[in-house]
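Trainee: Structures for review follow.
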Structure P
Amino acid sequence: MRNICVLGSTGSIGVNTLDVVRRHPNLFSIKALTANSNVQLLAKQCAEFKPKLAVVGSELAARQLEEELALANLKVAVLFGPQALIAASTSEDVDTVMAAIVGAAGLMPTIEAARAGKRILLANKEALVMSGDLFMQAIKQGQAELLPIDSEHNAIYQSLPDANISNGGARGIYEQHGVKEILLTASGGPFRNKSLAELAMVTPDQACAHPNWVMGRKISVDSATMMNKGLEVIEAHYLFGVSPANIKVVIHPQSVIHSMVRYIDGSVIAQLGQPDMRTPIAYGLAWPNRIEAGVQELDFLAMKDLSFEAASFEQFPCVKLAYQALDAGGIMPCTLNAANEVAVQGFLNGTHQFTKISEIVERVLNQVEVIKADSLETVLFADTQARNLAQQVIEGF
């Protein structure tokens with residue numbers, strides 16, 4: 001029986017996690033659920049899964065949740081704020097943490113869970129992008145287990161030799177097994193075939209209409225700009241100890257192959273499946289076993305083709321910026337992430353055009369001095385600095 005805390009239970013990953021848990025009540029028990037402000041859905045989740053603790057973002061949301069729970073006669077402790085997230089992720093009742101909070105808010109509870117020795121199911125990109133070395137040190141320090149949930153990194157994990165990345169032990173292991181490079185697949189998003197002139201005219205709703213995946217609005221925009229793939233390059237570097245030069249992005253519009261590993265003997269091992277996040281979630285929850293996830297089987301006879309294209313830096317400048325930030329090192333990946341969050345939110349709010357997202361990020365990167373990301377204080381300062389600079393760039397348009 002795995003005792004689970006879901007950080008971000010009302011988001012797409014959280015909802016899918018609970019769907020897998022629902023199918024296996026004999027294997028999983030929910031001990032803590034957290035959400036920012038979606039009180040109504042969180043209350044329904046509490047009614048079904050009966051956690052000991054529920055966490056929300058604000059005091060107002062906490063009062064609203066307490067009222068909802070009282071009406072349902074549910075005895076669930078309610079807390080709010082950043083420290084409450086840490087309390088949920090490090091609770092003695094919990095051995096497994098699904099880290100699915102989008103953005104920098106998920107950093108601290110995920111790192112503290114690692115230090116506490118939990119099994120971390122990592123769906124939050126920011127923990128690695130903002131503080132890759134620090135996060136991997138926390139995994140090693142706490143002797144935690146780390147299982148990637150992003151479909152691409154989960155696919156890579158399944159395609160690599162049997163060498164667990166827990167305890168930060170990946171670096172150098174895969175070269176010994178003849179790994180040559182990692183091939184990260186990308187759908188190309190909804191604008192893969194649009195011209196640069198057409199991209200300038202797209203709306204937030206168009207950017208959020210992904211052709212293959214159902215995701216939140218921020219992540220959907222990241223997919224449309226392909227910044228998500230740039231962030232995944234950074235993640236793959238820290239997760240698997242592979243140099244940026246050996247991590248390649250390949251556009252694969254069908255989203256059937258979720259990523260591949262090329263070996264020096266000419267072999268390429270890939271993980272295939274439906275574009276359904278319940279597959280990697282179930283893999284992480286049940287590891288090292290496999291369980292039914294409610295996912296439709298892949299029908300090879302129904303597939304007309306599997307195609308691949310190069311990822312154009314001109315079409316998708318955010319990918320180039322991510323490689324540049326990773327090569328620069330230090331606080332630059334954190335800076336990239338923070339500037340992107342502000343730029344994406346501005347686009348969703350109607351402040352600027354879609355094509356301005358990469359321009360804002362690039363301008364911020366050009367204004368920041370590279371320093372080592374050797375403490376969480378430095379990382380959080382870099383995050384704040386980048387957000388302020390991005391806001392200034394937007395206000396200057």
Structure Q
Amino acid sequence: MLPSQRALFDIPRDVCFMNAAAWSPLPLAVQEAGRAGVGRKGQPWKLDGQFMAGQHERARKAAAALIGADPVDVALIPSVGYGVSTAGKVLAIPRGSRVLVLQDDHTSPVLEWMSRAEAGGFTVEPVPQPTDGDWTSAVLEAIERNGAAPLGLVSISSVHWSDGGALDMPRVAAAAKAKGAALLIDATHDAGVRRIDVKTLDPDFLIFPTYKWVLGPYGRAFMYVAKRHQNGVPLEQTAPARKGVAAEQKVYFRDLSYADGARRYDMGERDHFITLEMAAVGMEMMAGWGNGPIVERLGMLTDRLAEGLGNSGVRVLDRKLRAPHLLCLHFPKGMADDLPQRLAAENVHAAPRLGRLRISPHVYNDEEDVDRFVETFKRVAR
């Protein structure tokens with residue numbers, strides 16, 4: 001099991017931060033990368049001509065390593081929403097078909113299709129939140145539903161952000177493929193923690209940001225694009241997306257054909273080397289620890305939380321249905337609106353999400369944090 005990595009973070013002992021699913025603290029090494037990047041921007045004449053190309057490929061390689069991808073199949077983007085909008089431009093959703101989403105999923109894999117549905121002639125079908133918490137079975141049932149319109153796309157998060165339900169993505173991917181449907185995965189709450197292998201899953205698109213679980217900054221995200229979609233038109237028209245548009249050449253528009261691989265979908269102003277290096281460092285740390293040891297540690301912490309809170313009047317998802325790093329407390333009589341604020345006043349931090357309290361530990365948390373959370377919760381929520 002991975003030991004607690006608290007020493008690598010700037011977290012005082014009296015702070016119990018269990019809100020990584022909102023935003024993670026930056027490791028000291030990631031903070032230092034940011035400071036170094038700011039210094040480089042302060043004296044840009046010192047930058048080598050190949051510096052940015054190296055930054056791009058370092059980040060692309062780090063992101064690819066977390067999801068089992070080849071770097072050439074990964075695009076540098078600013079957000080999950082940007083990636084989904086790119087997919088919306090590239091994918092052709094058949095008229096008369098349906099797009100499956102999860103009820104109350106993140107806005108990114110949902111609103112894009114809602115905004116396109118009327119003009120595109122397709123419907124968006126939310127999979128209702130299952131009463132037993134089994135999102136996988138609910139999605140599979142929706143895919144196979146008799147009498148339903150043909151399935152054009154499944155656009156879902158692999159871990160539901162509000163209740164911590166974890167989907168069995170290999171089963172979902174196989175079912176979608178059997179129906180001839182495209183698959184877009186928002187891996188915001190999965191990449192870097194649970195093992196993902198896009199070569200096995202074969203999604204059409206898989207997207208994740210860095211500011212939550214992979215210990216990076218805002219404004220950095222990465223998009224895996226299956227090779228069958230690497231001939232589309234990018235969301236933005238930029239010089240790096242073309243094979244031969246460069247100010248250093250004697251002829252500016254020398255070759256307007258698109259770049260090979262997923263690079264054609266890179267964002268404009270991708271030369272943001274301050275946060276790009278920060279993102280790379282955080283992802284490299286996660287890859288270095290490995291999915292197995294991370295899952296073992298975080299699963300131990302959430303199991304300890306669930307056991308400690310077992311007699312406090314809250315309900316949690318069954319262990320086999322929830323992600324190892326998210327524990328969401330359901331209050332049968334409703335959660336007090338000010339409960340998160342009362343916990344924060346005790347330096348204990350978790351997030352209110354759709355009437356639940358979402359607890360999300362990371363590698364910097366330890367057993368002392370868990371025991372303190374349980375004790376404080378029972379006292380404050382009484």
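The numbers here are math on the coordinates, done by the rules we state, and not lab data. If you're wondering where the values come from, they're calculated on a predicted model, not measured in any experiment. Cβ atoms are built from the backbone, for glycine too; each structure is taken alone.
Trainee: Between P, Q, which one scores greatest on FRET efficiency 1/(1 + (r/R0)^6) of positions 10 and 250 (r between Cβ atoms, R0 = 41 Å, to 0.05)? Don't jump to the answer; show the numbers that get you there.
Mentor: Values: P: 0.80; Q: 0.25.
Checked P, Q; max of FRET efficiency 1/(1 + (r/R0)^6) of positions 10 and 250 (r between Cβ atoms, R0 = 41 Å, to 0.05) sits with P.
Trainee: The value 1.8 for distance in nm of label points 7 Å out along Cα→Cβ at positions 74 and 362 was derived from one model only; which of P, Q is it? Provide the component values of the computation, followed by the final result.
Mentor: Numbers: P: 4.8; Q: 1.8.
So the calculation was done on Q.
Trainee: Just checking, which of P, Q has the largest value of distance in nm of label points 7 Å out along Cα→Cβ at positions 26 and 98?
Mentor: Structure Q gives the largest value of distance in nm of label points 7 Å out along Cα→Cβ at positions 26 and 98 among P, Q.
Trainee: While we're looking at this one, here's another question. To test your reading of the models, identify which of P, Q gives -11000 for helix-only ellipticity at 222 nm (-39500 (n - 2.57) for each DSSP H run of 4 or more, over all residues; to 500) when calculated.
Mentor: The value was obtained from structure Q.
Trainee: Just checking, which of P, Q has the largest value of relative contact order in percent (Cα under 8 Å, 6 or more apart)? Write out the running numbers ahead of the final one.
Mentor: On the way: P: 14; Q: 25.
With respect to relative contact order in percent (Cα under 8 Å, 6 or more apart), the highest-scoring structure among P, Q is Q.
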